[in-house]
1. Given a computed value of 50, 35, 26 for Cα extents along the principal axes in Å, which structure among I, II, III does it belong to?
2. When helix-only ellipticity at 222 nm (-39500 (n - 2.57) for each DSSP H run of 4 or more, over all residues; to 500) is calculated, the result is -8000; to which of the structures I, II, III does this value belong?
3. Say we calculate FRET efficiency 1/(1 + (r/R0)^6) of positions 73 and 105 (r between Cβ atoms, R0 = 25 Å, to 0.05) for every structure; which of I, II, III gives the highest result?
Structure I
Amino acid sequence: MLRDAGDIADRLCIAQLKADRIGTSQVKQEFKEFWEGLFTHLLISPDIDWYKYINELYVCNKNIWDLESDIRKSKIDGNEQEIGRRTIKIREYNKKRVEIKNEINKLTGELFREIKKDHASE
């Protein structure tokens with residue numbers, strides 16, 4: 001499956017988090033594959049500040065992972081205010097992710113633009 005540069009960068013960051021936190025050979029292989037996928041874009045578009053965009057995506061994904069962690073582990077069950085607060089923050093980070101991915105695609109000249117319709121990140 002072909003992926004746009006923004007999606008590859010985003011998935012690379014998610015794979016990095018998985019490799020850091022889970023560390024199985026499977027997630028390390030996933031990271032390697034996304035890195036190889038992004039490498040071509042780095043060569044084609046060297047003027048893009050890839051470090052900046054990848055860092056921003058990594059921070060967004062890390063924060064989403066951290067916010068979702070206690071929800072997944074049922075540590076805040078019954079605390080509707082905290083769940084609501086985290087849900088809003090997750091929505092804000094997802095919106096930022098979409099903006100970054102679209103900016104990357106714009107800079108690389110790719111026509112794909114991610115648009116969320118009837119989605120919480122709108």
Structure II
Amino acid sequence: MKQENVVIFNDKEEEFVNLLTQAGIKRPTAQVLVFLSTTPIATSRDLERGTDLRQPEVSIAIKYMNEQGWIKTRDVGSEKKGRPMKSYSLAIPVKGIIAVIEKMNKDEATRKLDLIKKMKDYLK
């Protein structure tokens with residue numbers, strides 16, 4: 001029988017996931033981001049096991065992170081026949097990703113404040 005190590009989140013990493021979700025990142029994406037911040041390279045299967053997410057959730061998170069330019073994808077040869085595996089790693093440091101999230105939140109707050117100002121102007 002093949003033995004594998006499975007990485008699970010500690011309290012600090014779980015808190016980081018919660019902070020990311022409060023900042024507007026979907027929970028599965030936050031979990032994948034935190035996992036990749038502690039594991040330099042991971043396959044989809046590693047992400048599924050380490051985050052306790054299902055394959056579709058991991059795929060959606062990877063797709064979003066790829067669209068944002070946050071991850072690098074690399075084809076890895078498969079040990080068996082079938083679909084080749086991919087590995088993932090962060091394309092930019094976590095601090096850079098947090099800066100992007102900060103900008104997204106600032107832009108959203110500015111947009112909402114502008115809407116409120118227009119509502120107030122409407123009532124004049």
Structure III
Amino acid sequence: MEQARVTYYEVSLDETLAGVAFVDKHVVRTATELLLICLRPDGSVRAVEILAWNEPEDYLPSRRWLETAKGLSDPETARPGHGVPRIAGATLSGQAITAAVRRALVLGELILQERARGVGARP
């Protein structure tokens with residue numbers, strides 16, 4: 001992790017944890033992209049949304065490709081060619097997005113484990 005501090009969001013419905021979310025900002029080639037990665041309470045990916053895309057539109061992954069990350073829970077499978085398909089002509093985009101998903105999965109696992117132990121849980 002490049003940053004020393006990570007901000008995450010807990011999403012609750014009627015006092016029950018519905019998941020955690022991360023906003024991940026990173027450089028793809030030469031420009032930044034901003035992703036929202038939402039995890040379910042079991043730590044699996046609920047959704048990946050592109051909030052800002054500053055690379056050429058030709059490299060923008062399709063909605064259909066982003067949805068292939070849904071349900072992933074193992075950071076090792078969240079790689080192009082493993083748990084998600086490769087993107088022809090947008091290799092760096094796919095690698096950058098799946099790297100962000102892997103970061104979210106690892107962080108989500110830590111947060112959810114701490115929460116289950118009662119550390120950092122809301123009163």
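Throughout, read-outs are computed from the coordinates displayed, never taken from laboratory work. Computed from a prediction, not measured in an experiment: that's the story for all the values here. Cβ atoms are built from the backbone, for glycine too; each structure is taken alone.
1. I
2. Computing helix-only ellipticity at 222 nm (-39500 (n - 2.57) for each DSSP H run of 4 or more, over all residues; to 500) on every structure in I, II, III gives -8000 only for III.
3. III
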